[in-house]
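Below you'll find a set of structures to go through.
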Structure I
Amino acid sequence: MTLEEAQAALDELRRQIDVLDLQILELLNRRAVVAAQIGDVKKAVSLPVYEPKREEEVFRNVTVNNPGPLSEAAVRRLFERIIDEMRLLQRERLSREQGQ
């Protein structure tokens, strides 16, 4: 492979990454909308934002259904971060609403 061919291949692969990143962003924002709705339901019945049992169910669901090449540990770490951000979104919304 020549340097020019390598650069062309990298450019195409990076373009694919850019497209995938935007798809991931769209899905994360859709997930955030649902998480916010969950927060609204929890608020209505005075349930806590943090539900460790439910989070474990999410981790189990994504790790059991992970076809790879990401490891189970990598998937769990990624979803821990996603869940942290969704929990923060719920708390921020609740805090804003209580401040009104």
Structure II
Amino acid sequence: MLGFNDFCAVCGADFRDEDTGDGPAIFVIFIVGIFIVPMALGFHMILDPPFFVTFLIWGSVIIGASLGLLRLLRGLMFNVAWQRHAREVRLQDFEK
């Protein structure tokens, strides 16, 4: 679900060296932590439902938003790296 194909189906470009690193996950943590978690806390403080109701509702919202944003941001960061011809640095790059 969150992985890339090895090759482009149209042009045959090789995506095996794709490396977005941890950047997308960090952005997801910031976005979810800044926007969704305070909404969940406000929901619980204002309506005062049982804890399991808050957990079921907002737990699924947080997981869904995290997976959706992770897929979107990973594709976005891959696209930016691909356009700039960025790639992972390897040990053989430094060997003479």
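Computed quantities for the displayed model
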quantity	calculated
Structures I, II, by mean count of other Cβ atoms within 10 Å over residues 16-23: label with the highest value	II
Per relative contact order in percent (Cα under 8 Å, 6 or more apart), the highest-valued of structures I, II	II
Structure (I, II) behind the derived value -29500 of helix-only ellipticity at 222 nm (-39500 (n - 2.57) for each DSSP H run of 4 or more, over all residues; to 500)	I
When mean count of other Cβ atoms within 10 Å over residues 24-31 is computed for each of I, II, the largest belongs to	II
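Since every read-out is calculated from the coordinates, none of them should be taken as a lab result. These numbers were taken from a predicted model, which means no experiment stands behind them. Cβ atoms are built from the backbone, for glycine too; each structure is taken alone.
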